[in-house]
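Trainee: Listed below are the structures to be examined.
Please treat every number below as a calculation from the coordinates, not as lab data. All figures in this text were calculated on a predicted structure; none of them were measured in a lab. Cβ atoms are built from the backbone, for glycine too; each structure is taken alone.
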Structure 1
Amino acid sequence: MSHSNPTNLSHYDEAGQASMVDVSAKQATHRTATATAFVQLSAAVIAALPQNSKGDPLEVARFAGIQAAKRTSELIPMCHPIPLTHVDVQARIEAEGVRITATAATVGVTGVEMESLTAASVAALTIYDMTKALDKGIVIREIRLESKTGGKSGDYSREGGRI
């Protein structure tokens with residue numbers, strides 16, 4: 001294994017070892033991030049969503065996503081534990097499945113991209129868990145950052161790139 005870091009990724013030290021970024025000198029700013037995920041479901045599963053014996057899968061997924069955002073630093077080794085000021089997770093039925101939209105916010109020294117991505121991912125996994133008895137062919141796809149605001153790197157929108 002090479003000990004150089006030719007790509008200058010932020011989670012590697014000078015010796016090329018993975019490390020947590022030191023954010024102690026950064027200024028606290030208001031930061032937000034929105035991520036999405038899509039759970040592709042058959043028409044039969046979509047029709048059965050309201051009758052799930054475990055409860056409403058969309059509501060359970062919302063709660064799971066919110067809880068996941070709050071625990072991101074426990075799941076992803078180099079993430080900082082951050083004080084979230086808001087988390088919102090929405091699950092919307094579409095023609096081919098369920099679209100998850102997760103937004104996280106903080107006033108802090110590091111961004112909330114990972115928190116929004118984790119929320120969207122876990123909400124999608126929860127939809128899978130609650131509907132897998134009906135169909136094992138469920139596909140989770142398109143987990144992605146849609147936008148972020150705040151911080152040194154500036155604002156970003158998937159539609160427009162850096163703002």
Structure 2
Amino acid sequence: MSYDPYALAFPAAEFELRSTDFEDGGALPASCYSGDNRSPALAWSGLPEGAKSLVITAFDADAPIPGGLWHWVVKDVPAATGSIAAGDGVPDGAVALTNDLGQAAYSGVQPPPGTGVHRLFVCATALSVDRLEVPGGTSLALLNVLMIPHTVGRAVIVGTSEAAA
């Protein structure tokens with residue numbers, strides 16, 4: 001399946017997102033999916049004018065459950081920091097939200113045997129606000145809706161993983 005979760009997303013200017021841990025479309029390092037729960041290193045540049053903060057998400061579009069699986073959600077990342085180190089997950093001033101596995105942290109992708117290659121869409125959404133106000137217990141669907149009026153840019157890279165043989 002070639003489902004792209006961002007194909008219908010609210011339009012936004014593009015900027016560059018990259019990782020020293022994997023190339024866009026390439027394999028994630030084992031530490032990001034083998035149960036080590038180490039978030040990938042990320043860096044961004046070329047942010048659109050007015051970008052003040054980022055929301056970083058990681059979504060497995062190929063998880064064998066309806067709607068895929070959100071592995072990581074961090075809001076209020078100061079746009080000026082330019083990067084997140086591997087394993088840090090939550091830079092100073094940012095807030096991790098609860099992912100689909102019930103953790104306010106990065107949860108590594110662990111594809112079940114027989115489900116093939118999984119694509120982890122790592123997205124940085126640039127917002128025009130320093131802090132995105134979200135009510136406690138906000139679902140990830142509502143978070144995406146709350147971002148719409150503040151979205152000024154978006155960048156996505158994809159890493160892949162596969163169940164161990």
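Trainee: Upon calculation of distance in nm of label points 7 Å out along Cα→Cβ at positions 62 and 86 from the atomic coordinates, which of the structures 1, 2 produces 1.6?
Mentor: Only one of 1, 2 returns 1.6 for distance in nm of label points 7 Å out along Cα→Cβ at positions 62 and 86, namely 1.
Trainee: Which structure, out of 1, 2, was distance in nm of label points 7 Å out along Cα→Cβ at positions 14 and 110 derived from, given a value of 2.1?
Mentor: Details: 1: 2.1; 2: 3.6.
Source structure: 1.
Trainee: Name the one structure among 1, 2 that distance in nm of label points 7 Å out along Cα→Cβ at positions 78 and 94 of 3.1 was derived from.
Mentor: On the way: 1: 3.1; 2: 1.3.
Corresponding structure: 1.
Trainee: Next up: Out of 1, 2, choose the structure whose coordinates give mean count of other Cβ atoms within 10 Å over residues 38-45 equal to 18.0 when calculated. Don't skip to the end; give the middle numbers.
Mentor: Values: 1: 18.0; 2: 20.5.
Considering all the candidates, the number was obtained from 1.
Trainee: Given -8000 as the derived value for helix-only ellipticity at 222 nm (-39500 (n - 2.57) for each DSSP H run of 4 or more, over all residues; to 500), which of the supplied structures 1, 2 does it correspond to?
Mentor: Working: 1: -8000; 2: -1500.
Traced to structure 1.
Trainee: Could you tell me which structure in 1, 2 was used to calculate Cα extents along the principal axes in Å as 53, 38, 30?
Mentor: Numbers: 1: 53, 38, 30; 2: 46, 30, 27.
This value belongs to structure 1.
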